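Engineer: Structures for review follow.
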Structure P
Amino acid sequence: MLPDQTLALAILLFFSFGSNLLLGYFREVSRKFSIQWFILVHASIPFIILLRVTLGFSWLWIPFTLGCAVAGQILGGRFRKKALE
């Protein structure tokens, strides 16, 4: 991997994690499997795909962005649970 690709990959993964951290925070108080919950879980996906394609990464990087997105959702939900206690 080239050095300029390393920065682009860091941006992609940070965006995937960070956006889902916020969405997971708001998702925690919505009713499970409601429309609001579904939107909060999936809202970042088109933006992550657009960023991935724009930065020139192939579909092989999808598991990494998906992993960051799931980690962000989980951690955001945990932050919200702690805030509600």
Structure Q
Amino acid sequence: MARRKRNKILVPEARHGLDQLKAKVAGTSNPEDAKFEAAEEAGVPLTSSYNGQLTSEQAGKVGGRLGGSMVKELVRMAQENLAKKH
């Protein structure tokens, strides 16, 4: 049974901005390459085709690294904006 992606962006217009943020935190210019950069850093053998051999732990290392970095960057940006207003 194929698993559907459940993460939905509440504001679809934000997709481009989120993709750019993902690329920024991964250190690449293409958002599609971000997961491969994160996988390489984590030592996870991610391929551009079928990745069914990955364990949940390996997949979490890739997604967690990207998501965590994105949240940290968003918090940093918010703090910076708050500091400018005061």
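Every read-out reported here was derived from the displayed coordinates using simple, explicitly stated rules and does not represent laboratory data. Since this is a predicted model, take the numbers as computed values, not measurements. Cβ atoms are built from the backbone, for glycine too; each structure is taken alone.
Engineer: Using the calculated result 0.95 for FRET efficiency 1/(1 + (r/R0)^6) of positions 20 and 52 (r between Cβ atoms, R0 = 25 Å, to 0.05), pick out the matching structure from P, Q.
Structural biologist: Numbers: P: 0.95; Q: 0.25.
Derived from P, not from the others.
Engineer: 10.8 is what came out when mean count of other Cβ atoms within 10 Å over residues 12-19 was calculated for one structure; which of P, Q is it?
Structural biologist: Of the options listed, only Q reproduces it.
Engineer: Still on this structure: Given that relative contact order in percent (Cα under 8 Å, 6 or more apart), derived from a single structure, equals 22, which label among P, Q identifies that structure?
Structural biologist: Working: P: 50; Q: 22.
Traced to structure Q.
Engineer: Out of P, Q, which structure matches 15.8 when mean count of other Cβ atoms within 10 Å over residues 28-35 is calculated?
Structural biologist: Details: P: 11.1; Q: 15.8.
Of the options listed, only Q reproduces it.
Engineer: Out of P, Q, which structure matches -26500 when helix-only ellipticity at 222 nm (-39500 (n - 2.57) for each DSSP H run of 4 or more, over all residues; to 500) is calculated? Write out the running numbers ahead of the final one.
Structural biologist: On the way: P: -26500; Q: -20000.
This value belongs to structure P.
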